[in-house]
Structure 1
Amino acid sequence: MGVDGGGSKTACVVGSESSVLASAQSGPSNITRVGEVRARESLHEAIRRACAAARIDPRQLRYACIGAAGAGRAEIASVVRNMAAEVIPGEIEVVGDMQIALQAALGEGPGVIVIAGTGSIAFGRDAQGKTARAGGWGFAISDEGSAHWIGRTAVAAVLRSADQSDLSAQQTSPLFREMKSIWKLESLEELAGTANSNPDFATLLPTILAAADSGDELAQQVLAQAGRELARLASIVMRRLFSEQHATVPLAMAGGVFRHAPMIRELFYNEVRTAHPHVVLNPEVVEPVQGALQLARRAAS
């Protein structure tokens, strides 16, 4: 079994040595963002749903690999492992979410993966096995280009624009109208109040994408900035691991921001390609949970 425990959803795949038997999703299981109680509920629900779809009992699982944000810290990995052990009696490996994403994208080979979901990070490995990362230091101070970062940056852009122009114009802007519908707001003052009460900024991503599609310049500027931020993360990792003389560097993307925002995908690739002409981009947005399943299979063999 492979599990990808994220900040917005938990994906689980049950497989045999050679095939996928079933998959399922549940709510978020990132302990840092939602706490242990909610994370446990989501993790157990995803495992039970996937096993039910595969028509097996969770107690039949022999090996499981769980990718979790923050699992590089022993205390986080231990908590996640104990949660899973409540329903899985078999061997459980807990690794960082960036590790399962890299595995899904590149297998054992060299290259770079950039993840942009609720949070963000760039992670890579060279031909000798040396690894490097950039970003991913948490939503309060980092996670550039993530859904959380995009939502927070868009709110700041709306309020800054209101300071510089006619407030009534901002009240009717496409971006603000979209935000009002999600956060149930009536005024810019309410927007500021909600933004300062530790909300889930990632929930604003669909509204920002919709506003950008309708021609809202602020929304388009925020998405363009997100693409550039993600490209910077990729560039940092590539400079640390690969020389400019390197023949090719595989580059892959994962996460809902890349999946749902074509504008960000295109700008991200163009920015990286300009700085690193030897990059070869995988145009498909990879599913990290497949990397978790691969690692579970490797442990089983």
Structure 2
Amino acid sequence: MLANGADFNVPIDLAATHRGDSMPYATAEDGVSLFYEEVGAGKPVIFLHEFAGDYRSWEVQLRHFGRRYRCIAFNARGYPPSDVPETLASYSQERAAEDIRVVVDHLGVDHAHIVGLSMGGFAALHFGFRYPQRALSLCVAGCGYGAEPEQRDRFRAETMAIADALLSTNMPAFAEQYAYGPTRVQFENKDPRGFAEFRRMLGEHSAVGSANTILGVQRERPSIYDLADKMRSLFVPTLIISGDEDWPCLMPGILMKQKIPSAALALVPNCGHTVNLEAPDEFNRILGDFLAQVESGRWPMRDPRSVRASITGIRT
């Protein structure tokens, strides 16, 4: 049990060391402690997890990119061993973006590559809007759930159902249901052992933290379709990655590609939502090439001639 009274199900190694002196934390302005891990040296890369993941979801990327970058993965508020505020008001899209700043400030990082998946992808995008001068690049992966205008009401209703399920059952039981969503079964089909580990770790999360996150961050965040003006003014090198079977993210990904003048879009074939886990080699290759181009100063802005109204370039 946390000091603020919220219960959570975590393996004994995390629970026993929570708040231990040897564990690294950054502290937000509202007093929430954010747990992080880091490895490697070089330009900083910050990894931001999805709703069903945590900092452990980036283990394959930490091992790969930690060989040449300073890699940091942290748990969002609501995800032990980060603090789990009980009040819904402590969770929002704005706070998610600010918590990235808190971590980079704590680490003395002036500029960093920001990599996020799903919920973390939304946070990366909003960090880019707020602090473009501090982002060397943005990788926005699997981003778009509930964003399409015709899906907004359905998505908001489903977030309420998710919160109810979280608070009416235990986390392992919730994980058994949530892990088999229509954009996650691809992971199980490719890698049953990896999927089982993902499902187990989801079952170790805090029910209170997850419910507050789904209601405070995901349900209330603005739609990507309402951010077009901000995207047009975003000039940070940006990579959008989606699995081609991550259906809720395909059209939002195209929208971000269209509106962000510094954006490229990469689709991973026959892949669902947890693209960094389901196809780690392909994800690491695409992300690695992107980071290398940014580091060498070779990442392009969109040529305005490519967005003329003409289809062929020949006037009629």
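None of the figures in this text is laboratory data; all of them are computed from the coordinates on show. Keep in mind that what you see is a predicted model, and the values were worked out from it rather than measured. Cβ atoms are built from the backbone, for glycine too; each structure is taken alone.
So here's what we get for this one:
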read-out	value
Among 1, 2, structure where FRET efficiency 1/(1 + (r/R0)^6) of positions 86 and 102 (r between Cβ atoms, R0 = 25 Å, to 0.05) as derived comes to 0.35	1
Which of 1, 2 leads on distance in nm of label points 7 Å out along Cα→Cβ at positions 30 and 270, largest value	2
Which entry (1, 2) yields the derived value -16000 for helix-only ellipticity at 222 nm (-39500 (n - 2.57) for each DSSP H run of 4 or more, over all residues; to 500)	1
For distance in nm of label points 7 Å out along Cα→Cβ at positions 206 and 222 computed as 1.6, the structure of 1, 2 it came from	1
Distance in nm of label points 7 Å out along Cα→Cβ at positions 22 and 70 from the coordinates reads 3.1; which among 1, 2	1
When distance in nm of label points 7 Å out along Cα→Cβ at positions 134 and 254 is computed for each of 1, 2, the largest belongs to	2
